[in-house]
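Asks: The structures considered in this document are given below.
Just so it is clear, none of the values below were taken in a lab; they were calculated from the coordinates. This structure is a prediction, so every number in the text was calculated from the model and none was measured. Cβ atoms are built from the backbone, for glycine too; each structure is taken alone.
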Structure I
Amino acid sequence: MALLILMRHGQSEWNHLNQFTGWVDVPLSVKGIEEAIKGGEKIKQIPIDVIIMTSLIRSQQTAMLAMSRHLGGKTPVVLHRGAGKLEEWGKIYSEEAESAIIPVLTTSALNERMYGALQGLNKTKTAEKYGKEQVHLWRRSYDVAPPEGESLKETKERSLPYFEETIVPLLQEGKNVFVSAHGNSLRAIIMKLDSLTEDEVVHLEIPTGDPILYHYEEGQFLKGDPVDL
């Protein structure tokens with residue numbers, strides 16, 4: 001049996017300012033830092049074999065802050081696969097040192113939904129301009145995208161292949177995987193794991209900095225009880 005831990009990044013500075021963020025690469029707020037550390041406390045005793053984070057700094061901060069509380073004694077090391085000299089010059093030559101790391105993979109496939117022309121806009125002011133109903137449709141429908149942006153359906157279509165081609169094989173090897181990602185990419189994954197309908201997934205709320213645990217065995221995912229954390 002293997003474990004999958006999903007965690008939405010802590011509150012970002014633009015979450016705090018009530019601005020659409022999407023792919024704009026803003027860091028965590030002070031509250032977000034606290035949430036990431038608190039989330040790390042909940043998983044500190046769970047063995048973790050691989051960490052996956054997105055290309056956005058708020059996901060990376062969350063992963064590393066959470067792991068700063070971990071009791072496993074290993075060091076997370078970003079592998080920078082396919083990144084030229086970052087990968088080549090970051091080679092570890094000590095077998096002892098390599099045995100004491102947790103490999104960290106980075107991917108843009110699990111980045112947040114891209115909000116297009118809404119990115120940077122204040123959510124309240126945008127609702128005043130376009131109407132609450134229109135903004136709600138952009139934010140919470142399954143297959144309606146904001147201007148120049150992505151729908152949740154499109155986010156799912158880029159997130160799930162990575163999940164199935166990279167994360168599931170790791171679980172099949174019996175490795176425990178910790179994924180630090182975003183509200184909508186995680187909605188896409190949980191939609192599959194929990195067999196949610198299109199209506200159910202758009203109403204799914206995923207708290208920031210709060211780990212969600214799944215047990216994986218023989219191709220099946222079973223959501224863990226909170227006591228497992």
Structure II
Amino acid sequence: MKKTILISGAAGNLGKTVVQKFLSEGHRVVAITCPGKQDDLKLNGDLHIVEADLSQEKSSEDLIKKVISDWQSIDAAVLLVGGYESGSIVETDGAQLKKMYSLNFETSYFLARPAFIQMTRQKHGRIILIGARPALQPKDGKGSLAYALSKSLIFKLADLLNAEGASKNILVSVVVPSTIDTPVNRKAMPGSDFSKWITPESIADVISFATSDASIPLRDSVFKVYGDS
């Protein structure tokens with residue numbers, strides 16, 4: 001069955017792969033990009049590109065209203081926007097905390113909230129959030145404190161939304177990748193063993209499963225996509 005899939009961060013390295021995955025499965029994809037990034041998504045299929053500033057709550061709400069106006073429902077929302085910064089407790093001040101909070105939590109919450117409200121009305125839906133291993137393992141997070149703290153909220157948000165959505169056929173999943181094999185990461189960590197990193201295609205496969213009917217029996221699902229790392 002053809003579904004309407006909303007994907008934020010669609011022009012990123014992971015985003016483009018996820019968009020392509022859903023297009024290849026015959027779904028309608030509403031791809032959210034930053035201004036000026038539309039040319040990065042020259043893909044074949046039922047693709048609709050929209051621009052929005054997801055750090056602004058009203059912009060996110062207006063986007064959801066447009067999607068509902070155009071296609072009446074949202075079957076799945078895949079929220080990929082985020083960013084990383086290193087820094088221990090000594091190096092992490094309030095400004096860095098606010099930056100990571102806005103980039104990693106608010107951009108997800110501002111879109112997840114109106115999408116979830118719509119899904120309660122239609123009595124079905126899937127939301128995919130992106131977590132991070134440093135938020136689960138303190139030894140990994142101590143060197144990226146603001147990032148780990150902001151990502152820890154993603155897991156709590158999923159728990160709270162699942163408590164609300166359990167009786168409404170709404171499931172919120174958190175996909176937790178290890179280091180993703182992208183050109184940006186290879187450039188940043190040239191001495192690493194790239195063969196141990198997880199590919200964007202593998203993550204896209206997990207996301208596809210989490211939004212499929214096969215995920216119906218699941219509840220409170222966290223997918224740790226670590227590969228060999």
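Asks: Of structures I, II, which gives 0.55 when FRET efficiency 1/(1 + (r/R0)^6) of positions 47 and 151 (r between Cβ atoms, R0 = 30 Å, to 0.05) is computed from the coordinates?
Replies: It traces back to II.
Asks: Quick check for you: by relative contact order in percent (Cα under 8 Å, 6 or more apart), which of I, II is greatest?
Replies: Checked I, II; max of relative contact order in percent (Cα under 8 Å, 6 or more apart) sits with I.
Asks: Identify the structure, out of I, II, from whose coordinates distance in nm of label points 7 Å out along Cα→Cβ at positions 95 and 143 was calculated to give 5.5.
Replies: I
Asks: Given 11.7, 32 as the derived value for Rg and Dmax of the Cα atoms in Å, for residues 15-70 alone, which of the supplied structures I, II does it correspond to?
Replies: II
Asks: Taking -10000 as the value of helix-only ellipticity at 222 nm (-39500 (n - 2.57) for each DSSP H run of 4 or more, over all residues; to 500) derived from one of the structures shown (I, II), identify that structure.
Replies: Structure I accounts for this read-out.
Asks: A value of 32, 12, 7 was computed for semi-axes √(5λ) of the Cα gyration tensor in Å, for residues 159-214 alone; which of I, II is the source structure?
Replies: Value 32, 12, 7 for semi-axes √(5λ) of the Cα gyration tensor in Å, for residues 159-214 alone corresponds to II out of I, II.
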